[in-house]
Structure 1
Amino acid sequence: MSVRPIIVLPDPQLRLVSRPVTVVDASIRALMEDMLETMYDAPGIGLAAIQIGVPTRVIVLDVAKGEEAPAPLRLVNPEIVWSSPETRSQEEGCLSIPDIYEEIERPARIRVRFLDQDGAACEMEAEGLLATCIQHEIDHTDGILFIDRLSRLKRERIVKKARKAVRRGAEDAPRDTPEA
């Protein structure tokens with residue numbers, strides 16, 4: 001297992017639609033373990049494979065809080081098959097959009113179909129923070145960021161701030177200097 005670099009806005013890879021996994025094999029299981037290690041290291045509660053530059057429909061999550069035992073979930077080809085008409089608003093952030101948090105409204109409850117780490121077909125219902133997190137990560141597999149659910153003005157401001165941070169980072173990067 002290893003911690004992988006997380007790509008950040010405005011990287012265009014974040015807008016890619018991820019391809020479905022055809023077989024859950026050892027390489028997909030290793031990817032999920034790397035994703036979990038990366039997510040915990042960040043720290044975060046969810047991560048989609050595209051966020052580490054792998055455009056495949058794999059997400060990992062763990063919404064356990066504080067002293068609760070870790071409860072990692074690994075979902076391959078997740079698909080929402082039902083969502084409640086009731087919505088709830090939750091402050092969301094994203095490891096690929098550091099230091100930005102906004103209230104996002106989403107369905108309060110969902111049912112999701114997926115393959116587990118052994119390739120078995122599964123279905124589960126989720127509500128609250130888990131439902132929000134699953135929806136957020138599935139959006140990533142479709143090239144959608146949580147900021148896409150904000151007003152155009154707010155979204156443009158966040159993207160502008162992200163571009164500025166990337167430029168500032170490039171300016172602050174050490175430069176190769178010829179040795180005398």
Structure 2
Amino acid sequence: MTPPIPETTNHEVVYKGYFDVNVDLLQSHKGELMSYTSINLKVHAAAVLARTKEGKLVINKEYRHPTGKWLLSCPGGRIDEGESPLEAAERELREETGYIGGKAALIGNVFPLPAVTDQIIHYVFIDQVEPNHKSAREPFELIQTELINQEELFKEIAQGASVDGVLCTALLLSKISGMI
């Protein structure tokens with residue numbers, strides 16, 4: 001039998017900004033107390049694995065400052081208010097890469113860091129995309145977009161390329177849903 005969910009006896013926001021940092025005091029069903037720190041990212045996100053008409057994957061190399069590295073990644077970002085995950089995915093693909101069009105399908109969603117946040121990333125596969133728009137990246141989105149076939153990408157990852165876990169999840173969900 002699953003134990004009851006702990007009761008939150010106190011909630012404090014200790015930092016407000018782009019995200020909030022919360023400290024909650026939890027009490028277990030046995031009366032034990034525990035302080036728990038979490039991050040409220042305030043919105044969910046969409047990530048895209050896109051494939052061109054020629055069968056190449058649209059992959060970003062993105063500088064992620066906490067790592068100090070350029071990581072293999074996929075286009076994606078926050079879902080704006082009033083947007084569906086599919087709309088956000090199409091917008092992020094266009095803004096970050098300049099690619100548009102194709103057949104879009106929601107292939108899954110994941111809690112990427114459930115120990116620290118309740119954010120959900122919705123994963124979308126978009127097939128048959130083509131370049132048709134100038135990218136419109138935000139000033140600090142340091143991104144280089146590349147086209148690569150699936151085998152080459154898997155080989156790079158297997159050889160130890162620095163890779164964002166969001167891309168790994170997108171590849172897995174695309175594979176088990178039969179998209180790639």
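Throughout, read-outs are computed from the coordinates displayed, never taken from laboratory work. If you're wondering where the values come from, they're calculated on a predicted model, not measured in any experiment. Cβ atoms are built from the backbone, for glycine too; each structure is taken alone.
Structure data summary
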| read-out | value |
| --- | --- |
| When FRET efficiency 1/(1 + (r/R0)^6) of positions 80 and 144 (r between Cβ atoms, R0 = 25 Å, to 0.05) is computed for each of 1, 2, the largest belongs to | 1 |
| Structure (1, 2) behind the derived value 1.09 of Cα Rg over 2.2 N^0.38 Å | 1 |
| Source structure (of 1, 2) for helix-only ellipticity at 222 nm (-39500 (n - 2.57) for each DSSP H run of 4 or more, over all residues; to 500), computed value -6000 | 2 |
| Test item: mean count of other Cβ atoms within 10 Å over residues 8-15 calculated as 10.4, pick one of 1, 2 | 2 |
